[in-house]
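Just below sit the structures, each encoded as structure tokens.
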Structure 1
Amino acid sequence: MDLLENTKVEVAPETFFLVSLSHNGWLKLLESPELSPRMTAPFMIFRDKWEVTLLLDEIDFGTLRHAIRDAKTEGAFRLLTFDTELDFNVVGFLAEVSRILAEADISIIALSAFSRDHILIKQEDLPQALKVLGEYVGELC
């Protein structure tokens, strides 16, 4: 895929946590603005009908951990960003990334922003993921 060959993959320096909150737990958290994520680190908030999912770096997670004791959490993720703007007519970009990493037995969590795709992988899988992706992408950093 030509688009992947011209893509730079950036690895965020932070380690990330995923947090699953009930809707009521989320509303309770909103009552304490001092627990909001810093505006200087990547974060995500996604609400669906089942839960509210937060993606937080280790600093923000540490700040609010005491307030979310009942939440499900999973940590030790690294965030990889595919630094190429994707048009809405692009088909299969993330599917190709998923295939490459699946063949190396590396699990991912896919995230998409408006114009770029990102994945979360476990810290222990980072060296192998970069090795495998390095064969397909234009640049790793």
Structure 2
Amino acid sequence: MVKSECKIRVRYAEVDRMGYLHHGNYAAYFEAGRTDLLRELGISYRQMEDRGVLLPVRDMQIRYLVPIGYDDEVVVSTRLKQATGASLVFEYTISGMNGMLHCEAKTTLVFVDATTRKPMRSPAFFNQLLPSGSVE
């Protein structure tokens, strides 16, 4: 299984008037998790883009469970659930340092040719980074 964890402390600029992490900022936390996971596989977003491959988000589903407050430290756990054809599916959880589950989410990203801006199959250089049998 391809999995990564990163710690993030909620900054004041990320919270709403109630002092909770604003719902619009969760996507940035998921991106931080994906970025770390790709680095652990051996490639960065920048390297993918330099090789002519973009990975835009096609779909995002979020289930908010417990609010996250200002200055809370959380762990974003990211798992590459599926890597098939032209897309990647990532699953996330955001938990507090005490283990409390705050959020569950899923994103689907699509491989896109940077020049033509058209969807493409997963490039061979990326497929070689995936451990055998690690994703569905």
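What follows draws every value from the coordinates through simple rules; no lab data is involved. Just so it is clear, the model here is predicted, and its values are computed rather than measured. Cβ atoms are built from the backbone, for glycine too; each structure is taken alone.
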Kindly point out which one of 1, 2 the value 2.5 was derived from, the read-out being distance in nm of label points 7 Å out along Cα→Cβ at positions 111 and 127. 1
One of 1, 2 was used to compute mean count of other Cβ atoms within 10 Å over residues 31-38, and the result was 19.8. Which label is that? 2
When log10 I(q)/I(0) by the Debye sum over Cα atoms at q = 0.14, 0.27, 0.28 Å⁻¹, for residues 47-118 alone is computed for each of 1, 2, which one produces -0.62, -1.27, -1.30? 1
29 is what came out when relative contact order in percent (Cα under 8 Å, 6 or more apart) was calculated for one structure; which of 1, 2 is it? 2
Matching -7500 (helix-only ellipticity at 222 nm (-39500 (n - 2.57) for each DSSP H run of 4 or more, over all residues; to 500), computed) against labels 1, 2 points to structure 1
